[in-house]
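What follows is calculated from the coordinates using simple rules that are stated; it is not laboratory data. Computed from a prediction, not measured in an experiment: that's the story for all the values here. Cβ atoms are built from the backbone, for glycine too; each structure is taken alone.
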Structure P
Amino acid sequence: MTAADTDIDRVIRATWRVVQPRLIATLSRMLRDVPLAEELTQDALVAALEAWPTIGVPDNPGAWLMTTARRRALDHLRRGKMLADKHDMLARDMLQEQATVPDFDAALDDDIGDELLRLVFTACHPILSREARAALALRMICGLTTSEIARAYLVPEATISQRIVRAKRTLSGSGLAYETPSGEALSERLASVLEVVYLIFNEGYLAARGDEWLRPQLCDEALRMGRVLAGLAPDEPEVHGLVALMDLNAARARARTDASGDPILLMDQDRALWDHSQIRRGLRALERARELGGAGRFYVIQAAIAACHATAETPADTDWRRIAQLYAELARLVRSPVIELNRAVAVGMAWGPQAGLDLLDEIAGAPALSAYHHLPAVRGDFLQKLGRLAEARQAFEVAAHLATNGRERALMERRAAALHAQNIQQDI
């Protein structure tokens, strides 16, 4: 492959990550079949991979993919011998929309946000298992890879792949409506939809793979859907809790990387760069969640933890004891080794690194954490604070080996190298 071909392939895949959810949303509306829509959008990707190396990258690559995907959808409708008036109506819609193709490099607008949410609600139908609902929505609608979803759930990729295949098969044969439900039907699906939005945000906030630590578009998309949900279910405390959590975390975005895109850890961030208007918005959403009786709920507790960080003017002002208490409350609500890992961090910050290390030893054997790079990274941090530099270096090296995000891997490698140099100096 030539350098030019490599550049084109990079453009195709970058564009694809941005527009895939919108392509599936548009085709699902046309076809009323989400798995088929996903299949035809994949056909559009293949067409770009075949055509662009010859014709060059179009001026508006997103529009090219949209047009190609819609043509394939119309071809499918023709092959299915749809009624002539239905076909004519769809064709007219296509021509009208092609005349005003949106800017696919711009942020999602509200209508697209609604379309994506309809897709998420469709994928989260109770006919599918809870695990399959989220996996299907994250893979097909939100564009996360199977490995990214597996990382979010700390399960093998093969398990996620099987869930998605079974869910597609069930959805294709069910004739489920493409809709945003209301009333009891909405409440029935809401928990799964919130889980999907939460995981989309998490992937944007800390990308599982690739060379970028952040994927801001996913964070923005999740926040948009969260706000739409707050309008659909204004009396549900967990909706407001999730919006609060996302706002409070997203408010730190500008301070989380340096000019070259490398990570800046929380305690080292320039808090003047935090978006304080977004923090205030998040605190209002948290207060609303509490007013609705959600103080002890999953997303509301996490939002309260985020609020402890967001309202600390300096790192030293952080109320780590309160954070440790909130994580303990969260651990009683949901059994999760990741929650226990986060609690260990808070305990270590509140009562010293040895206390945190003792907690880590209690969860170190959890199968779900065996390939989770944050475990050795946290261990390395505690060991470094305790002056056990050789052990800390080894822990950071293990974390670097396990990290699947290039930026995180490089950060762990730098921390290990710094300790190695420090050890050499001490030996001289």
Structure Q
Amino acid sequence: MTSTTQQAIEAVWRIESARLIAGLARLVRDVGLAEDLAQDALVAALEQWPASGVPDTPGAWLMAVARRRGVDTIRRAVTLQSKVDLLGRELRDQATPMDEIEFDPHVEDDVLRLMFTACHPVLSVEARVALTLKVVAGLSTEEIARAFLVQTTTMAARITRAKKALTEANVPFEVPVGADLDDRLSSVLEAVYLIFNEGYAATAGRRWARAELCHEAMRLGRMLAALAADESETHALVALMEIQASRLRARTGPDGEIVTLDKQDRARWDRLLIMHGLAALDRAEEIGGTGSYAIQAKIAACHARAPRAQDTDWERIASLYGDLVALTRSPIVELNRAVALSMTDGPAVGLAVTDGLLDVAALRSYHLLPSVRGDLLAKLGRSAEARAEFERAAELTSNEAERAHLLARASRS
């Protein structure tokens, strides 16, 4: 297989996998089976496209293959014969398998339905988010495990149990309404934000950012804001993502190297996204937004409103991080607060805060803790210690661009 064909298949999978799994889940009413069928179609593409070429409508090709595999699979299960009839009838009636999709009247998106199905209350909150990241964002189990700061084997077992639980509970493939919507909304919002974060700073691979994931997360976020227009956190999440995404073009250099926030060319920030994000933040605050996304959006807004790095209102950011720590009790948020405090009170103060995080179990393999400590130690002139921290951070990250950045920092210390 040529590298060009391999790259094309990878690109198609990134774009189509969520829609493919969602469309299949609507038909077979089983998220686990839908994911298996989609993977079968991907294997078929890997086998056939190098010889035949990438089809003009790759998504339709994948769906056709997956549906046929679905018919074969379901035929082997006598108790599901009615589903065979449904799938067979749809295959006969549709010249192009993707042409006809039946939508719910209140939300016209299979992917959103898939997210709400994966976030059913039959699952624990962590299992809901993990399953959504797997089947909607297409993240690997290892990437999801890193996002949750757990072992890969632990996350794999969690995802397997989640899919089995949905199947056993015969969870309907639909977007809930009323109280059922309220019960699942927070999990869906968390999943959307984790998808965005994986796009904004990829946990693994050659690229530091995966803009396509950011854009998909923003699209889903806007749909959620329309679906739950009276919920402040839906608007706050849209605000947070759009303000953050405004910096995507400035976060990497010509060769993909990382450009830190203080060195970014702010003329490259997307002013339209900032404007939309600030408007969404205003809407969240009108409703009474005091949740975690609202606080994070306010922090992002502080950066967006500063024409130069030195104009950033770090005192307000430090205060907002204090509010966020009180709300979430998250050690990662506390690490961010340490950075803000270092900008207001000096690097020694920030370093003292990070000292208190060294024994936190969840951060032992989190590369940003030694990365932040390395930066603070470098500012204090403690070069040898800074170098050791940057080297440890480089060992912990699975992202190649970030590893190169950290090793460069180490060499300069």
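Before moving on, here are some points about what is shown:
- Winner on volume of the Cα convex hull per residue in Å³, for residues 253-364 alone once structures P, Q are ranked, highest first: Q
- Entry that produces 4.6 once distance in nm of label points 7 Å out along Cα→Cβ at positions 277 and 357 is calculated, selected from P, Q: P
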